[in-house]
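Participant: For reference, the structures are reproduced in the following blocks.
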Structure 1
Amino acid sequence: MIGETVSIIASPSASFEQLAAAILSREHGEYTEYDIRGVIVPTYYSLCTEVGVDPNIAIAQMILETGNLTSFWAARPQRNPAGIGVTGQRRHVSPANPARWAYNTQRQCWERGLSFATWRDDAIPAHVGRLLAYALPKGGENAAQRSLIERALSYRWLPDRMRGSAPIIRLLGKVHNPTGQGWASPGTTYGAKIAARAERIAQMDV
């Protein structure tokens, strides 16, 4: 049983086929079966297993954050898998420095957040590495984990005091995180929602 107290650092709790089927079984925006089976899921699976993150947790978080790839921020050219840098700031005139903004055609305004050039080389490493940074204290990582964390934090900085503050998914929510910050704000049910999705994926019959 996957609950909100499960560790982010863990062996895979779902198979490749279960993860792909979980995304493909629901509306998944502009992304094709090839995008999902050939790029997104294999990249998550291989990268997560390489650095010790349960790929089911990372993909469940992505599904929650993006509405199963249907959100504006998940769509090309944003390719943002987990609300990275999305602050809720909006404006109706073009920002002076648009590098960390995107024009949301759904809401007809500029919104602050990060966009990524590719899923394989940018978006997914940024997501998985950031999860690692939350899960592992600084100095507690191995070489592969350290390299991915550094890469992820080059896209968006994370204060050292946040490092290792969420070894379990419940602590990703600001209200539960010991630092008073977190991935989601207030995040009261954030970990529970990720866990529920991961559990459904792990129980899929494929």
Structure 2
Amino acid sequence: MKKLFQDKYFGLLIGLLLAYLALFFTLDFASASSLFADRQRHIIHCALDDLIPFNEWFAIPYFIWFLAFPGSLLFFMLLDKRDFFDLCLVVFGGAVFCFAVYLLWPNGLQLRPEPAELNDNLLSRLLQLVWLVDAPNNVCPSLHVSISCAIGLVTWHSARLQPYLGLRLAVVGLMLLICVSTVFVKQHSVLDVAAGILLSSILYLLLKEVVNRGQSRY
């Protein structure tokens, strides 16, 4: 713990996370307010969404994301600064892109089940609490998915973690499960998931291309 607080990049990480939260909730509040009342909201939907049933058990991996997001940043900050910077660039670069899309192209969902359609259990009640504070707006691309994809990519390609195949497979598998969970708890459309994966994949490839070109000059 002492090592964590002494790390000079810890303050940077806290600042980035706070900025992310501030922008996310500000935009989410604005989207549900009169500021966006006169703007057309594009409803994201495809035929595959109707074939995927709601399943509250997928709330477990969905909620794990809220620990995996800051936890992975802390992990790589302490493990390897190169991987940490890569993850920050893809995660927060993707977030900035998503926020810009939400502002310029307001979008949302109409997939959530009615409370009467839910099973009466803890997971369903927790999801209803999430829905109270998280309106079905600003969904495409999915931040939940783009950030999960970024974590999986950086973990899989991390030079420090190459000897630990089991760990890398476990993290990538968990990130994929989190992506899948978003459609089963009706937080996202399949289109949101595809857009989130594509976004982080492109950003990661661009990042590696820039790094490789920079190294080839020396």
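Participant: Between 1, 2, which one scores greatest on percent of Cα pairs over 19 Å apart, for residues 131-178 alone? Walk me through the numbers on the way to the answer.
Facilitator: Working: 1: 20; 2: 38.
With respect to percent of Cα pairs over 19 Å apart, for residues 131-178 alone, the highest-scoring structure among 1, 2 is 2.
Participant: With mean count of other Cβ atoms within 10 Å over residues 43-50 computed per structure, which member of 1, 2 shows the largest figure? Before the final figure, lay out each step's value.
Facilitator: Values: 1: 18.1; 2: 13.1.
With respect to mean count of other Cβ atoms within 10 Å over residues 43-50, the highest-scoring structure among 1, 2 is 1.
Participant: State the single structure among 1, 2 that was used to calculate Cα Rg over 2.2 N^0.38 Å, for residues 75-194 alone, giving 1.22. If you can, show how the numbers build up before the last one.
Facilitator: On the way: 1: 1.11; 2: 1.22.
Answer for the origin of the read-out: 2.
Participant: Figure out for me which of the structures 1, 2 the number 24.2 belongs to, where mean count of other Cβ atoms within 10 Å over residues 59-66 was derived from the coordinates. The partial results should precede the final answer.
Facilitator: Numbers: 1: 24.2; 2: 18.5.
Of the structures listed, the value fits 1.
Participant: Moving to a separate point now. Thinking only about Kirkwood radius over Cα pairs in Å, which of 1, 2 has the largest value?
Facilitator: Details: 1: 17.1; 2: 18.5.
By Kirkwood radius over Cα pairs in Å, the leading structure of 1, 2 is 2.
Participant: Now, a different point. Of the structures 1, 2, report the one carrying the highest value of distance in nm of label points 7 Å out along Cα→Cβ at positions 99 and 115. Before the final figure, lay out the partial values.
Facilitator: Working: 1: 1.5; 2: 3.3.
Result for distance in nm of label points 7 Å out along Cα→Cβ at positions 99 and 115 over 1, 2: largest is 2.
Participant: If mean count of other Cβ atoms within 10 Å over residues 51-58 computes to 14.5, which of 1, 2 did it come from?
Facilitator: Numbers: 1: 25.2; 2: 14.5.
Source structure for this number: 2.
Participant: Just checking, which of 1, 2 has the largest value of relative contact order in percent (Cα under 8 Å, 6 or more apart)?
Facilitator: Numbers: 1: 25; 2: 30.
Going through 1, 2 one by one, relative contact order in percent (Cα under 8 Å, 6 or more apart) is largest in 2.
Participant: To test your reading of the models, identify which of 1, 2 gives -23000 for helix-only ellipticity at 222 nm (-39500 (n - 2.57) for each DSSP H run of 4 or more, over all residues; to 500) when calculated. Write out the running numbers ahead of the final one.
Facilitator: Working: 1: -10500; 2: -23000.
Structure of origin is 2.
Bear in mind that the values in this text are calculations on the coordinates, not laboratory data. No experiment lies behind these values; they were computed from the predicted model shown. Cβ atoms are built from the backbone, for glycine too; each structure is taken alone.
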